[in-house]
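Q: Once you scroll down, you'll see the structures, which are given as structure tokens.
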Structure I
Amino acid sequence: MARMNSKQYVGLRHGAAKCMLLIASCMVLAALIWTMDRASLQVALSTYAGSYGFFVNAIPFVVFFLLFLVSINRLTVAMSVTLVLALALYVANFLKLKFLSVPVAFSDLYLLRDIHLSTIHLLSNYAKVWYLLLAALLLIAWAIASWRFEWAFFRKGSWVRLLLGVAAFYLAVTFVTAAGWTSRVYDPIAIRLVPWSPVLTILHGGLASSIEYSNLDYAKALNVPVDNNAVKAFVDMPSVASSAGATASSDAIADNVRPDIVIIQSESFFDPSILKDIADTKTSLPNLHRAMDQGTGGTMKAPTFGGGTLRTEFEVLTGIPMEAYPEIDFPYLQINKDHIPSLVGVLHDAGYAAYAVHGNDGNFWNRAKAFHAMGFDRFLTAADFPANAIHEGWFLSDSAMTDQIIGLLDKAKSPMVVFAVSIEGHGPYGIVPVGDKARRDSIQAPEKWPAGAVNDYKNYMYHIENADQQLGRLWAYLQTRRRPYVLAFYGDHLPGLDKVYQASGFDDKLSGPEEFVPWFILTSQGVEMPRKHIDAWMLGGEILKAAGVNKPLYYQLVSKAEGIMQNRDNASKGAAMQGVDSISRLYLTGQLDKDIEKITAAEVHP
């Protein structure tokens, strides 16, 4: 057997040293990643260190590091870029937990996939974007310098580099596509998944493990089966009349004059009088209380808290419960359909022109595409507002939005529905621009609250008082217009006022995510009705009833479900909800009218 010459021996030792250096780099990377993970959760760095989660959480970062290394052939540059990107992820996790009380999730990638200037503007309210840009520039400078002066890690034509690159590329592709090995490595039992607590899941297995497990589930997000037995059981349930709601003016219907419909989705709007330490808000929110007294209204369960506006928006516009698709967090981004059945489509069929108004970029949350799929004729966004439109808070004001609504109605030549999404009340509320600081400072808050809670509460109240004033202005306009109208108003979710909630708590002892937002419908008929509780997906049926528009099959079933929810025992409510979930899946795919008779032999009654 030939003896190894000195050159070969040196080469072997050199290769072994590099292999050891590469292994050591991956171990250091795993340790640093876990340190960031624990810091973002604000727990001890040793928490679950060395566990299964410790190792599998590092896999995607190690894979990226190796892929980058074989691409640029510079060890320190690859390590630095990987660590900086990981740091950005964990800073985002820390900030999201701080402001919204929920961690970064796989679904947030849908937001980044659709990133644009309005996204950056919103995120800049929570993080110092200029610091991030400076960090990015420093990273680029460091990478260029390292590229210039650092020795290449692999030799030219290295077969080890080629094999490592192929392996890293394969692992990266399977990780992104949630294929092959990922379902075994990120098994829910192995990573100690806690379904009801994303934070505990991350605590056990790390943020990357949680994200990849979600990736596995999101691949099946729309593939939720229809439960034929649940559909049949629901259809066979006897109908129960829901509490009376507003109805269109009989004179208007007799004259074949459809009422104009205005729907206001008010950003983060809730009635703070549900807090223990706030006696009432009749002085600060007079129009809300007057509307509750003169119209149909009550409380509404929104499918989100502190953020995620489009979840409530989707339920109201489509009548589809988010519960029907448990793995969908951002419906406008995850449901890629050319046609989405909606309240707008029903009103279109009844002869309505449909407009949407929002004082932000139309691409945010992918609204422009989703609204087109729902049937809106036109979507007025920030670009359509005049250059001198008033800004309040972080964005355009509710008064500027109301100007746009009135402008549309002034030009209406046929029955019109206007869906307006306000944005003035958007957080964060710690430091938020206000146009009248003296009025903001005069807002009363409980003296026993900590300074941070008082500050956030005053900033928040300033903006929803503006929302209430614009509600009153729009209502007065509709009353003097001499046309029948339906005005619907609701809050999209409770705001992220963690300091306030901790200082006060709620009268009913529920937590913030369990609390309800107000809703009401006013008509030109002005009939006072009893208050009632609904879910957001039921509101479309209430609006159709108020406008005197015939409900298609799906909304007849929604109304039936509402009656059961309000008047039956919990077992009946649960069975009804299971039926609605499956029926809504048929509705979204356009199969409801065709398939329901196949599933059930019974006739469906509204």
Structure II
Amino acid sequence: MVLESIHSPADVKRLPAGQLPQLCQELREFLVRSLSQTGGHLASNLGAVELTVAIHRVFDTERDRLVFDVGHQCYVHKILTGRRERFPTLRQLDGLSGFPKPRESVHDAFIAGHASNSVSVALGMARARTRRGENYCVLAFLGDGALTGGLAYEGLNNAGASGEPLIVILNDNGMSINPNVGAIPSHLARLRSKPAYYHFKKWYRSLFGPRPMRNPLYRFNHRVKTSLKKTLWPGSTLFEDMGFTYLGPIDGHDLPRLCDMLSWARELNCPVLLHVNTVKGKGCPFAERNPDMYHGVGPFDPETGRLTAAGGESFSSVFGRTLADCAREDQRVCAITAAMADGTGLSGFAKTFPEHFFDVGIAEGHGVSMAAGLAAQGLLPVFAVYSTFLQRGYDMLIHDVALEGLHVVLGVDRAGLVGADGETHHGCFDALFLSELPGFTVLCPASFAELGHMLRSALFAHAGPVAVRYPRGGEGAFQGDTADRPLVRLREGTDATLLSYGVLVNQALEAADLLEREGVRAEVLKLNQIAPLDGELLGEFLGKTGILLVLEDCFGAGCVGQRIAAILAEEGRAPRRLILKNLGKTFAPEGGVSQLEARFGLDAAGVAGAVREALSHEQ
């Protein structure tokens, strides 16, 4: 097999051109076979096989800087840079990350888990290269979806104007960037992809010296050419108006042409945008037919594509169904998503209420501001967004929502630890920053029933901004509904108090069971509302025992436990011993949620152990 001989990019460069199609076929077979066991991002990587091979034929990623956008297109890059044997550990605890990670390999230039930042990062690297007098190439590899994010245009605008040599590779696998229709655009695309065109262009520029734009004849010819091109082929002018030399669009599965175009892009020594058309899921029939379904997928049958574990009810699906019910009752209800209709459970809502549904693309800041506009004019907007992506709309939450106290509802999906996607995707900040925004109410359901109850309450019973935060996946053993109270006692106890919110109450309850077997009676309190906090209510509930343990799957600074401790201290009701169980200042890696909870001591065993230690100091 060809793939077994590839241990580094140097092996890719040495491979005879005639063996490259076989390498691409084996890469696709390997991806399907490996990801069928571990799950991961399948369709996007299948579509980027030839493009990634071409990059490694032309560039040296140990020296040249390849910046991925989002990063879910990086699997082939990882295989070709010596990490193929680690793929059985993909997205697992202490295993191979599903995204680029510089500390994992020198070939990974920059971590990438969120979209639209690659051009900005690449420009920074290019400017650093120039300032330090070094010599290497800088590439930004972004999918067309990233162009729905405003940050991408900020980067493109500045990069094109800078004149810094860098190459932006636009992997267009679905969104129509340039509506090229008719024979003339096709002819021009072929013409511009031929070596003779670039050799002539380079020779012609050289006739007018190092600064041809200063020559009146060159400027006149350039204006005529540009005017004709804008008339015949308007699609390419967006990037050229920004200052880029636009190449393409070309077939992203034509490996020889890709290698030629990348080589020419490097020789141009200026800002270049290479537009590549690819097929998402290429070479795998079920992934080609349903690229969205196989974008991020769990283990599956490699022959049929059938998922090994059938998807059941989840917090996301309950959220979407409840929101649809609310929309039937009140026509003011509308839903917003940032390119995550399936992930946030809104696909059904979108089909049933298309006029009430808005997908803003990968533009969370815009989504927040648009929700504010909807609310200002009397609608009831609900923005369903992953916790980790809501971070990108923080300024808008303050400026556009909180300052005016607008009734915007946030469905904060994937709150807390989320598992295999790792540090870029854990929702461990929203509980901190949302709770500190003036006027915000933050609700935390622990069951499907509570999610339905709290979403309805957020829409119809509250005023001002409300966030309902909930985890990925299904509910635990606790399936009750205590949503009508901000704080509730789930279990009586006299020796220690365990306080938590959301699905972590399941770990608190289990820890109380473990302690009871040892003769320790721990009470369990459940917060349904983490903002605003009621100091009087907290004092009433938390004065029973002298030991308070607050359990959270977020970072420590500004966590709920710290805020409760401050409130109790101000009122002179501080517990004898306070235990804050959270992530501290550590980014959680990839791994199963239960594995990560155990590693950080957030599971039942860790909680029980912390209480035992506290009690031992009391003796």
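Q: Out of I, II, which has the highest value for percent of Cα pairs over 19 Å apart, for residues 25-152 alone?
A: On the way: I: 57; II: 48.
Of structures I, II, the maximum of percent of Cα pairs over 19 Å apart, for residues 25-152 alone occurs in I.
Q: If helix-only ellipticity at 222 nm (-39500 (n - 2.57) for each DSSP H run of 4 or more, over all residues; to 500) computes to -16500, which of I, II did it come from? Before the final figure, lay out each step's value.
A: Values: I: -16500; II: -11500.
Going through each structure in turn, the value belongs to I.
Q: Taking relative contact order in percent (Cα under 8 Å, 6 or more apart) as the quantity of interest, name the structure among I, II where it is greatest. Could the numbers behind the result be given before it?
A: Numbers: I: 21; II: 11.
With respect to relative contact order in percent (Cα under 8 Å, 6 or more apart), the highest-scoring structure among I, II is I.
Q: 184 is what came out when volume of the Cα convex hull per residue in Å³ was calculated for one structure; which of I, II is it?
A: The structure behind it is II.
Q: Out of I, II, choose the structure whose coordinates give distance in nm of label points 7 Å out along Cα→Cβ at positions 257 and 521 equal to 7.8 when calculated. If you can, show how the numbers build up before the last one.
A: Working: I: 2.0; II: 7.8.
Computing distance in nm of label points 7 Å out along Cα→Cβ at positions 257 and 521 on every structure in I, II gives 7.8 only for II.
The numbers here are math on the coordinates, done by the rules we state, and not lab data. Bear in mind the structure is a predicted one, so any value in this text is a computation, not a measurement. Cβ atoms are built from the backbone, for glycine too; each structure is taken alone.
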